[in-house]
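For reference, the structures are reproduced in the following blocks.
Each reported figure results from applying straightforward, stated rules to the coordinates on display, with no laboratory input. Note that the coordinates shown come from a computational prediction; the quantities given were computed from them, not determined experimentally. Cβ atoms are built from the backbone, for glycine too; each structure is taken alone.
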Structure P
């Protein structure tokens, strides 16, 4: 059985990817995660009984530890998701984003290159380094048009600039050193287990509590929403079928203004679980000062991955959002522990 190292596997997308791989494939998985504030092993409780799941608490910036992990597990693939990812946090403290997203990616590339060069020809033909990135590297769109794999990079925040830098490094290691790489750039993800600092879980939880719902500017910013289960299917498809050196954009075909997303959350919650004091949760919406460098519109053209690899999203936004809301209603203990910080007291599945 092939072994995949997944960096950032305790994060939102990483944990969804691991659950999907353990439940639907025969791969061995090594979850490498530093367990920063956004890393939550409670999102992986369902895969702990599997003998194919392994966890290593490690920082991708620690070269010696990462070299040890490669030597110990002898991976056939690396799926690199470890990253600082919250734009607002990057504005307040960009240094961590530079360290993790750029230096950490550089370290992984060099460790992977050294490991790859020691493989025999058969093993080299099977090895893959897959870098998971974001559509935010492309900057902002006008009222029309879509991001394609050929769109010029134009990042506007420390976060997107750090991810653009890491993308360029990965391409350079393919062109210069022949490391077999794949790159994916995705639109905004949503779904179960998302850390409650991103817009959708924040709005769900605040609306449940009857708190004000802060919306940047006038809520006119547009994002393309991708259900996380669709995303992880795409990532696995790219790993198994993608052409080396290529980039694949992954989108959900669900362009929505932020205000529309928030209003939909309010409507669904009013329908599913009415508030005892607030008849219409949309009354909780409060417009706040916009953040610096806030891109107006993102929209992905996912035609390439559909044409070449046969993947397309299956979840419509309203059904995916309803599933997400239902999950947060059914798993209050999970997000309450995140909000209280109690989830960080446990280190489930740790290998001594």
Structure Q
């Protein structure tokens, strides 16, 4: 017997929480801090913070799968689906549109029971037509569903999921398990981080779709977390996973070899803590951004505002390399002379701080 689903006790996961108490308390503490930060914000700032977190999750969950979307397309999609736009904004990229739709759907339905129809709808959001992928249905192909790396002839099989003929029955059992382990369920798991970790592993092991399993599996982990905690979560799990992608795949591969999953829980809870710390940094940045605009917004012309917003979109890590004349021209389509005047004006008014000199001059935000 090679994989967890081929073993007799599947899907009865075994684990020991002894030694994890400090990690679990750390996650609860950080989640509480983040919730408190949001609650203390004015309504408009709360919306901005929630939007930033959802955008980060939509972008990073897709980047893990090798898809890179325009941030503006994702923002527009989420704003459209949250009802924040009086007039719906156009979204050019259908996949970015679907990624935004999924984020809103997961957040809005966090308390609802999981169902096959819900998962199919999420799948249709992620993979808009036309596509050669079977959408809104369990996979049906006869060949094995394998996770493979390496070049042709030197492939390494990391994992093989249950055959397609078993998927419908496996997913029926998974959905029942998910609902039974929810608050008030027959097999309730009261520790949110543990339930989230098990739900993600269970779903990823079945790998029920032809494509999109990773993204939907991370959405399920978020739903389990929010449902157990009793409110939508303020974190981006995918952002934390993407930062240490290799560690994620190694932990998942190891966990799919046994139904004793203590090591998997340790890894996943640690990742949730990192995600919560990143969320707190994002929330602190939201406050900084609001204070920045309170100081300088009336000093900015349309071009300058566009450039500054572009710098702020980089988030807590900052705008890589600072703003330069070349970047300003690329962002605003301004002439070289206009760019020189705009940047000089931003520097003299204290919006930006100049570093270096001559052609190597770059500008950073004056926090």
From the coordinates of one of P, Q, P(r) over Cα pairs in 20 Å bins from 0, in percent came out at 26, 52, 20, 2; that one is structure Q
One of P, Q was used to calculate percent of Cα pairs over 20 Å apart, for residues 223-278 alone, yielding 49; that structure is P
Computing helix-only ellipticity at 222 nm (-39500 (n - 2.57) for each DSSP H run of 4 or more, over all residues; to 500) for each of P, Q, the value -12500 comes from structure P
Value 3.1 of distance in nm of label points 7 Å out along Cα→Cβ at positions 31 and 247 was derived from the coordinates of, among P, Q, structure P
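Looking at structures P, Q, which one was Cα extents along the principal axes in Å, for residues 47-110 alone calculated from, given that it came out as 32, 27, 19? Mind dumping the intermediate values first?
Working: P: 40, 28, 17; Q: 32, 27, 19.
So the calculation was done on Q.
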